[in-house]
1. One of 1, 2 was used to compute volume of the Cα convex hull per residue in Å³, and the result was 228. Which label is that?
2. Taking helix-only ellipticity at 222 nm (-39500 (n - 2.57) for each DSSP H run of 4 or more, over all residues; to 500) from the coordinates of each of 1, 2, which one would give -20500?
3. Taking 2.8 as the value of distance in nm of label points 7 Å out along Cα→Cβ at positions 78 and 94 derived from one of the structures shown (1, 2), identify that structure.
4. Which of the displayed structures (1, 2) returns the greatest value of relative contact order in percent (Cα under 8 Å, 6 or more apart) on calculation?
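What follows draws every value from the coordinates through simple rules; no lab data is involved. Note that the coordinates shown come from a computational prediction; the quantities given were computed from them, not determined experimentally. Cβ atoms are built from the backbone, for glycine too; each structure is taken alone.
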Structure 1
Amino acid sequence: MAKLLLNLRHVPDDEADEVRALLREADIKYYETPANRWGITAGGIWISDEAQAPRARELFKTYQRRRARRARADWLRRRRAGQTPGLIASLLGNPLQTTALLAIIGLIAWISTVPFMRMGS
């Protein structure tokens, strides 16, 4: 019975390509299911042979740790170079969106507390 290795929802193409290459290099048989056209399923990479699934999972975990270290190092490099905006810069960069979100948050907070405030009167 096949085992799901990777759900492809929100997975960048380069990561999916690297996982495919990793499985080919390790000579692990796999197949893919495509995303359906209504967006209910995103597709996935499946290990065909259940006996190879533990080995594939271990390789995938190692790959994920390496990719995370690489992404973190890249983010730190960009942050040191001033290419990654912080929270304040992001909020000030989108003043209309920030104002709208704060208004929505305030409205939700008001709607949530009004019944309790009226209980005391």
Structure 2
Amino acid sequence: MIEAYTPQKDGFDVLFGSEGWQIAAITYAEQYSAENHQKLSRHMTTDEVFVLVRGEACLYTTEDGKALEAIPMEHGKVYCVKKATWHSLAISRDAFLAVAENAALRPEDTERMTV
């Protein structure tokens, strides 16, 4: 049997999960605007994978908590953000990203900061 899933809300939306992992979609929401890319998070227990399907997106990261590195994303390329890596996204209004991550990720496993 084959099932198809479509995002039901803007922003981050979990579409499907199975045996410890989940697939989510990211579509435009204010948290992914260019103005908010200085708000970073990091997941302390798991990696997270992003694939840009449509539109434009830029991943931001920092090692020192001060200077941001911008990584323009390419369509169809897989970007793996390793656990404990500070990151954020800025996306265009027409963007669609697929996200694969550990389904056991809990809010308390995520740290946040603003640069």
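1. Numbers: 1: 228; 2: 104.
This figure was derived from 1.
2. Numbers: 1: -20500; 2: 0.
The read-out comes from structure 1.
3. Numbers: 1: 1.5; 2: 2.8.
Of the options listed, only 2 reproduces it.
4. Details: 1: 22; 2: 36.
Going through 1, 2 one by one, relative contact order in percent (Cα under 8 Å, 6 or more apart) peaks for structure 2.
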